[in-house]
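What follows is a group of structures, each given as structure tokens.
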Structure P
Amino acid sequence: MDALQLWTVLPEDARHGPGGFEQHHDLPTLTIPAEEGADAEVTVVLGEYRGTRSPASAFTPIVGAEIVLAPGSRVELPLAVAWEHAIMLVEGDVRVAAVEVPRGQMQFLGDGRDVVEVISKDGALLFLLGGEPFEEDLVMWWNFAGRTHEEIAQAREDWEAGSDRFGHVIHHGDERIPAPPIPPVRLMPRRRHV
């Protein structure tokens with residue numbers, strides 16, 4: 001993985017800082033021993049995984065890691081027990097905790113696990129996401145996340161006006177993808193369900 005560009009929901013003490021994007025070409029890697037087949041190759045994109053830390057800025061304890069499974073692999077991926085995790089299948093096939101995950105879908109694992117078994121028949125590219133549970137209710141719409149409908153409406157207005165609030169995507173030029181109109185209903189928070 002050559003670059004990192006992620007939208008994140010920031011904690012209250014960090015969310016009003018300057019906007020920006022980061023690009024990192026040299027991301028740290030590690031291997032996770034396989035129970036069967038070849039070891040899993042892990043690239044730490046964001047946060048920390050198994051003592052290996054990404055150079056990307058993070059404002060909460062978090063992990064974003066690309067995981068490559070060889071054909072015929074069975075691997076137990078260590079997890080932080082107190083964190084919520086999810087695994088997304090990008091390419092190939094995978095069973096996560098005995099559940100087959102369709103390509104492009106995310107399997108939510110919740111918290112309370114110290115390990116999850118992943119199995120791939122033909123090989124897979126996965127993305128592991130995890131972090132401390134975010135205790136605040138959030139409103140999410142398009143590429144924006146905030147605490148209220150009004151914050152989302154202001155973010156859309158700022159985006160359309162080309163505000164420096166969002167920073168600039170490296171090598172993307174001056175063109176911004178236009179935000180769609182906000183639906184004619186009040187955007188409601190997504191509450192955490194555990």
Structure Q
Amino acid sequence: MRKSPVPAAQRFDRDYFQRFYYSRATRVTTAQDMRLRAELIAAVLVHAQLPVRSVLDAGCGIGLMKRAFKTAFPKARYTGLEVSEYLCRRYGWVQGSLDAYRPRQPSDLVVCYDVLQYLDDTTAARALANFARLARVALYFSALTRADWRNNCDRALTDDNVHLRTGDWYRRRLQRHFRYLACGVWLRKSVGAIRWELES
């Protein structure tokens with residue numbers, strides 16, 4: 001994949017989001033897709049009887065999961081974190097990078113959907129380590145991998161200007177502080193929750 005020399009805060013401008021999110025012809029996902037994803041994440045945590053009082057949507061984009069999280073966790077505080085200057089101005093998100101963001105307190109749930117493939121190996125590794133500081137209870141994590149690029153994604157719609165790594169590269173780093181629960185949801189190792197054998 002080509003590596004962009006343009007800083008992320010400038011790369012993710014209005015044109016980028018027009019192509020991948022606003023335009024019906026070229027968008028990579030829909031509001032319904034993201035609502036269903038947020039509902040799935042919430043259902044996993046509700047089923048595990050884990051309370052969620054705060055959500056950090058790390059790399060939240062245009063905020064397509066915000067409403068669904070507000071519905072699932074009506075008393076939870078939602079924070080959208082974005083590196084994009086354009087999105088922070090437009091939507092009022094907190095501007096910051098995943099590898100360096102240090103809020104006053106962690107969030108019960110951190111969501112990081114399709115962000116880390118935009119970071120080089122060193123920065124992505126720092127971001128994965130930072131999740132241990134950011135997530136008090138659970139992390140939902142997904143990133144485009146080499147196998148996904150080959151077998152799963154729609155290449156006509158998916159941004160190819162990314163860093164493709166193996167799924168194991170991510171898993172090894174996540175497993176230092178988290179254990180896998182289900183459907184992309186990882187729990188802090190210190191959090192107690194029953195995992196039935198055939199669901200693990």
Mean count of other Cβ atoms within 10 Å over residues 131-138 was computed and gave 12.9; which structure, P, Q, did it come from? P
Of the structures P, Q, the one that -9000 was derived from, the read-out being helix-only ellipticity at 222 nm (-39500 (n - 2.57) for each DSSP H run of 4 or more, over all residues; to 500): Q
Re Rg/Rh (Cα atoms, Kirkwood Rh): value 0.94 computed from one entry in P, Q; matching entry is structure Q
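Bear in mind that the values in this text are calculations on the coordinates, not laboratory data. Source: prediction; values computed, not measured. Cβ atoms are built from the backbone, for glycine too; each structure is taken alone.
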